[in-house]
Structure formats: structure tokens, C-alpha cells
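Dropping the structures in below, format is C-alpha cells.
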Structure P
Amino acid sequence: MPKVAVMMIHGIGDQTEDYVQESTARLVESVKQRCGDGVVFANAYWADVLSNEQKEMQKRLKAGGIMHYNALRAFLIDFVGDALAYQPTPHNRTVYDKIHVIIANTMQHLAQHAGENAPLVVIGHSLGTIIASNYIYDLQIHPQRQIIPAHVEQKIGQTPLERAETLVSFYSLGCPLPLWSLRFDDFGTPIQVPSPNLQQHYPNITGEWVNFYDQDDILAYPLRTLNEQYQVVVKQDRQVNVGRFYESWNPLSHMGYWKDHDVIQPITDALYQLCSRLGL
């Protein structure tokens, strides 16, 4: 009997692998208390792809002269810098592909430890929601358009989980997706959640896309009103108040989602219900 596979994708910030594990630990513990061993978690840690370049750039910029608002500048480099570097262009998709290979490796790990056709739940934060959306979108349209380059395609396994055929639910935390949607007519096409192939594997399971956003988080937005397609696919834009007392009322709330009860509890409840339906 396969277990439930949960992939977590971190967002911006000067992230170390240990820090990412620590940030998601409260959610993992909450789910394990309710679901026991029925859920397998894996963090898709991608920060190393850009961290060295960011540090070198900041070093060179500081050598150029005095600058004010350095903390804000560092935040902008973390978000805008990562976002621009990740965005593929017709002539350069190196960072995009490197990060997607990391996602593929994480999916392979989940397939090995949860089961090749395990139900897949994705939780993304900040830029991690964009990475999750792009990766799944590429998989969903690849059979028709062949857009995944060969060197990335060979890293993606052929199991139902690794092809995202068993995608059940997507939880987006502090999602800046509307900023990316400006590039497309009528603000683009969302990924399909649950996967259109899910019923072939689990005909009695339904999924959801729930988008959590804090009204004080300037990088997080509701999604359902972008267009009619998002209205259908996104089940709920859930407004939450996240972060510690000095963060919850300002843009620093962007870093508070992983540890907040108002996010952890509904995701835990949803995973418990999914495990119950599977008899885990």
C-alpha cells in the first residue's frame, strides 16, 4: 500500500538546508502526530543553485560604494534576484533547468519511499510556489509540446508520481504568482489540480488547491479572481494572519507561513482526511 507523498518547496531568503528543515519541522510534526507513518515528506532544497552567486554579487556591490537600506536591498536581491535568475529566456534556461532537476530528484526520492503511484501533495512557499507551478505545468503540457529539454527529461522518472499523474493537492503559501501572470494573455493558464490523470490511479479521491495569503504580505496575492480558469481550479484563497507579533502586521509576515497554526492546522486536517480515505 503506497503512502501519501508530500513535497515541500521553500521560497526566498538566505536559506541553508538545515534552516529549511527547521522551518518545516512544525508542520511535519503536526502531520505525523495525526497520520503516523502514513505520510512521507521531502524538502526540495534549491537555494544552493543561487546562493554563491548572490553572495559574490553583494560583495562586489558593497565594494562599489556606500549604500543605504542594506537589509531591504538584501531582501530585494533574495526575491527579485532569485526570480529573475530562475526565469528562463530563449537563450538561457540554466538556472531554471538546474532547479527543476532538483525537483525531479525530490520526486524520485518520494517515489522510492512512498510508492511509485503514491498520491502526491505539493506545498510551496513564495518563489517555491512559482517553481512548483512551472514544474507541474511543464509536465502536464510536455506530451503535446515537448518543451522539457532532453537533459532534464532524462532526470525525470517514469513512475506516475514522478510524472505528477498522482497530484492530489497543492497548497500555495505567500504566493506571488499574479506577478508572473502579467506575462500572459488574460493572466495565463493555471496548472490542473488535481491532475487530470488522478482518477486512473485513485478514482475515489478528490483534491484541492488552497492558496494561503496574509493581507500584510506584499508578495502574496489571492488567485481565484485572476480569470475564469483560476476560479475553477483554486478551491479557496484563504486569508491568514501569520508571523510573530513583530511580523504579523507588516511585510515581514512573508516569512511566517510554515510555522503558523492557521496554515499548519488546515493542511494537517486535509492530509489526515486523505490518509483516512486511503485506509492508512
Structure Q
Amino acid sequence: MISYPQLRHLHGAYVTAKIAEFLHEDLPRGDATTSGTVHAQGATGQGEIIAAEEMVFVGTEILTRCFGDDCSVRLNFEDGKTLRDGEVIASVSGPYVDLLTRERVVLNLLQHVAGIATLTAEFVKIARPQQVKILDTRKTTPGLRLFEKYAVAAAGGYNHRLDLSSGILIKDNHIRSAGGVTRAVQNCRTARNDLPIELEVDTFDQLQEGLAVGVDGFLLDNMSPGQVVRAVELIRSSAGGESIFVEASGGITLATLADYVVTGVDAISVGALTHSAGSRDIRMEFI
């Protein structure tokens, strides 16, 4: 059966390089305000990064690499912890120049991933009792994908393909381009027989053709809960059907999720986890 992992760790070099990229965007010619106001050479201070509303925290591997070698960071929570309004996420000390110039970049990133983690946790809470996995998608912000998938995993979700190289998911346009379901699957099997093949279907004719040609998984796209139940029954009753991975996707929300988690699917993929999660409110205050 197809399985999807959880991205629980980010490579330090990747985070450091990304932070440098973000800082370059924000400091193309330096920080005019900080250089104009902080004249004491090497002046140091302390700050607290504070949750300004309830949220699921994620960012232990971000915060420790955001402020530079001259600063120290003391974390108070681990990834996946639900925080209350006013709780201090971390304490930071170092040169005022470093704290001030990096503050906005750090907070922007932390707020963004906390929003994703908080929304993911709501989906996971509903799906977990039925042993259904919540998956993200590739509907991510360009340049931020690994941060966003890291946030999903920290909240108990799972990561669908990290990129186009790591898995095969045959969608409508692939089917049209190849000349049909059977040809698309056979072509993939010939070209990349080392990867499992998942087929997206939105009709029962496509599902039947996929069962006939043989695939490792199905993505049931934009089907009602009743249609998903029927599709799962067809898949499970087919030869080897118990080992076929089945996920539902397409506009599934928190309001409708409960109807889908009891359909017999293995997972539900939700693009909104990464493309529609609102940022959470996090601030930094000097003490």
C-alpha cells in the first residue's frame, strides 16, 4: 500500500539558507531605521516571542537558526504544543541590531506555519478516531513548501508528495495527454516501475478502468460521501483491493469532514491546510 511520511525535521543548512534569502529581501541595503536609532556599538538586549492568541506552535527548528551566531535562543515549547494567549514561546538575547533587523522575518514565518499547524490540528482531531490520515497537497506557497509541510506534520498531519519527483499521481490532464487511463498507467509503469502509482478518478468508469489495469492507490476527487462509500466498496471487493490505498479529496472542509472519515478511506487530502490557513498572532517584546 502507498504510504506517506511526516516531515518532522528540516535540514539546518536549508533553514539557514532560506532565512538568508528572506533577510536579503527585507534588507537589500540594510535597515535604515535600526542603523539610525541604535548608535551604541554592540549594545545588547533581550526579547520574548509571545503567542498573542491560542494556537498550535511549530518552529523549534526555525527559531534556533533565525537570529545569527551572536544571539542565543531559549525555547519553552516543542512543536505541536497548543499554546494559550500570552504564553512565551521563546526568549532571545543578543545585539539589538540583530534582534531588530530579523524580528519581522522571524515573526512572519512563525505566524504562517503556526496558522497551518493550528488548522491541521482541527482536521486531525476529527479524523484520528477513525484512523484516517489527513494529508496536505502540493498547493503550497512557492519557496515555502518544506516549512509548510513541516507545519502540517508537527500538528499530526501527513505529507503527500513533497515534489513531482517523489511520487506518481495521474490526474485528469495526464489522462488526456496520454490518451486514456489505461495508457497513462501503462506508460508510467514502463517509465518508472520503482514508484507506486496513484490514480485520480472522478467517475466510476475511470475507477473501473483503473482497477482493470491495476494501480496502487486511488484519489477519489470531488465525490460525495455516498459516492466515496460506493467507490471504496468496489475497490475493496476487487482482487487485492484491501491493499489499495484510497484517499478522498476535493473541497472537504471542517464542516463536512465528519461525513468523509466514516467512508472507509485511508486518508483525506486537504489543499486548504497550506493555501488557506490564516496566520496566527505572534509578537516580540523587548524586556
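Read the figures in this text as sums done on the coordinates, not as results from a lab. Just so it is clear, the model here is predicted, and its values are computed rather than measured. Cβ atoms are built from the backbone, for glycine too; each structure is taken alone.
Out of P, Q, which one gives 0.95 for FRET efficiency 1/(1 + (r/R0)^6) of positions 28 and 172 (r between Cβ atoms, R0 = 30 Å, to 0.05) as computed from the coordinates? Structure P accounts for this read-out.
To test your reading of the models, identify which of P, Q gives 21 for relative contact order in percent (Cα under 8 Å, 6 or more apart) when calculated. Label of the originating structure: P. Structures P, Q were compared on percent of Cα pairs over 32 Å apart, and the highest value belongs to Q.
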